[in-house]
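Some structures to go through are shown next.
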Structure I
Amino acid sequence: MDLFSSLPDPEQPQEPVHASAPLAYRMAPRTLDEYVGQEHIIGEGKLLRRAIEADRISSIILYGPPGTGKTGLSRIISHQTRSRFEWLNAATAGLDDLRKVMQRARTFRKQGMRTVLFLDEIHRFNKLQQDALLPDVEEGNLILIAATVENPFFYVNSALLSRSQVFELKSLNEDHLYRILDRAVHDAERGLGAMPLQVDEEALRHLARIADGDARKALSALEIACLTTPPGPDGTVHVTLPVAEESIQKKVVVYDRDGDQHYDTISAFIKSMRGSDPDAAVYYLAKMIYAGEDPRFIARRIIICASEDVGNADPMALVLATSALRAVELVGMPEGRIPLAQAAIYIANAPKSNACYAAIDAALADVEKNPTLEVPNHLKDASYAGAEKLGHGEGYKYPHAYGGHVEQDYLKEKKKYCIPE
């Protein structure tokens, strides 16, 4: 037996997956040619594909929403590489499990054998556990392939990031999901092709659309539809659009309340109001409400937009926005969605001016960078005893004594922060 006799041979087919395994697991891609989506990182000639094909993988972090192929890609690497492959899930593994893997990796390295560790859900590891990986990754005792649904730049420590390449996986589009579902329907070995089955195209399209970019969700819904639908008189299971709708029940919005989706959605919401598109603003508002976002957080962002982007072009925008926050606090949800929508639509339709925002930022920058201007004597407080002896208030012109306006200096140097609205 030679050193590598226990390693998988990339030229040989993988062992069959048990028929009782979930369809999503059985249909996991076995080769890069079977892999669907993520063309920006795994397409022909792309860096990650070249590294996998050449078996020259370095430590990488795969980051993206659920069901986009992170685990599937790692399985392809595990079959393709001539290295030992270890698997850990950060949700269940502890520091002792990690140390055992690293000890085995050191032992095998002395025999000339590389170890690749696939660590799922790395964001669940605390700083101490992540730090424990550093020496062995740094010394090359193991190659880390980590997967996470959270932004690694928020959840993975910088030292580990600097030793890894980060690849972002995107949500699969409808065509990607349709191809995956269609393959599952016709694959007799791993999929549902051995069943007497008829699946209407509109049913597959519906599952692909409603799964919201998640292949696992789409395949699970297809499996439920096929296994729970009674066969017809001819013994064929017929999956129609109503059956597909029933099997997937309700669209699950991809939204995290403290990650990328949270920040991206609120950013799009504000920019839609600023850009005077009330329909887009209401869509993003609905997405946040549906996903359970704190309505007070939404209301606060509307208030900021009312001042920053509408300002004195329509002062009622701020009044309506602050009233919406008060209304949400008074009536709660779900009724609070109505004043939120009213305020968002009003601001989207209102005339726009960022003059107040620009003026205060320009003044703050001036105060920070330049010498502070002294208050002119005629504007200083003259209400206390002794102020007159100091010359405070001397020469001040009361505007109302001049019909409401009178020319006088209010700054020792002329400044121009504000533009007419």
Structure II
Amino acid sequence: MKRRILMLLENCPFPRDPRVRHEARALTDAGFSVTLICPHSTGQAWSENYCGTRVIRYPVPPKFNNFIGYICEYGYSLFIFFVLSVYVWARYGIDAVHVHQPPDTGLLVAGFFKLFGKAYVMDHHDLAPELYNAHFLYRGKPAIYRALMWWEKKALHLADRVIATNESYKQIEIERAGISEEKITIVRNGPDLNEKPLRANLLDQKKPDDGITLGYVGVMGIQDGVDYLLKAFQLLVHELHQENVRCVLVGAGDAFLQMKQLSSDLGIDKHVEFTGWIDDPNEFNRHLERIDIGLSPEPSNAYNDTSTFIKVMDYMTFGKPLVAFDLPESRHSAGEAALYADGNDIFDFAQKIVMLMEDEERRRQMGAVGLERIRDELAWNHQAGKLVEMYRSLLNAHAGDQG
């Protein structure tokens, strides 16, 4: 009989999040039965079979960017998760509950099922306390930060296995919660080459008068530094006199409308295009193909310094050089495929862009470095086996304990 995994995803519709999509596909391909509960998005079916994963969606509550709003949202999601999880358990069965965290409140559902001998896997996407501080620009409430820290520690302790996205997260998990190293498996974010085949930078197809296209792909939250990008772009156009350039921003998030207004306030609207979310993978890939330089403008802080950004590897998969602030995990991912701006210096970020704009051969060489790193180290096929092996080991041990 197939081992049955229930995944809980609260903060993103499926299949938009590539990490969740890749993990579900890897497990179904390995012979596991995967059911995923997640929020509904416009135009989606309420239930479907997506590449072997059984998907059940629930209505999204209204969002309010304040404390009471978060309590209502997470309380509602927790209730829905519990009801639908019991339904899945009764109809299909469950051997393990895989919670994509944050929010860490999903541990209550997993904790309930642990009472009945089910395994709990914590997939640690983000450091919730650091994310809270970064989102509120370090002006949030200390009590909420402490509460998030408490929830995260409890989740780490309760989980049978913890999936970390990188070495930085693993060290924080060990130090913060005192859990053993053996409990943690690192499964890095990486592009699935079946979805995004490696593609060399299409420099030869550009006309001399096409100009340079800069690109940003991903979530636009307060913490993601899109404001740094736009201010650097203003310097690029108005101070460094680079007129033959445009910037395409693909994505959306809590800061989307704010960033569109900032673009207008900075007087760069004619050079900037906001596409919003693009769920069609072919259209998304076309935007990546058309850019010349990728931008990863996340500023240095306790959250960003430890996080791995999917956009960095998206650029590299398409042979695009990139400019980023000098963050430890960004440097670990991109290596010499990126130029790194000092500190959170917007002017230096703009200057690094100019350096790449003026040197086509350097762009080509850096793009080739990125392609090689993806192929040899960072692609999802190098990570999928770690996830599958962790589950086989966990569920075999769990069955032995129960036997």
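Here are some notes:
- Mean count of other Cβ atoms within 10 Å over residues 106-113 from the coordinates reads 12.4; which among I, II: I
- Label whose coordinates, when mean count of other Cβ atoms within 10 Å over residues 322-329 is calculated, return 23.2 (choices I, II): II
- Which entry (I, II) yields the derived value -0.32, -0.41, -1.02 for log10 I(q)/I(0) by the Debye sum over Cα atoms at q = 0.16, 0.18, 0.29 Å⁻¹, for residues 266-305 alone: I
- Answer label among I, II for the case where mean count of other Cβ atoms within 10 Å over residues 122-129, calculated from the coordinates, equals 23.8: II
- Structure (I, II) behind the derived value 12 of relative contact order in percent (Cα under 8 Å, 6 or more apart): I
- Structure with the greatest value (metric Rg/Rh (Cα atoms, Kirkwood Rh), set I, II): I
Any read-out appearing in this document is the output of simple, stated calculations on the displayed coordinates, not a laboratory observation. Note that this is a predicted model, so its numbers are computed, not measured. Cβ atoms are built from the backbone, for glycine too; each structure is taken alone.
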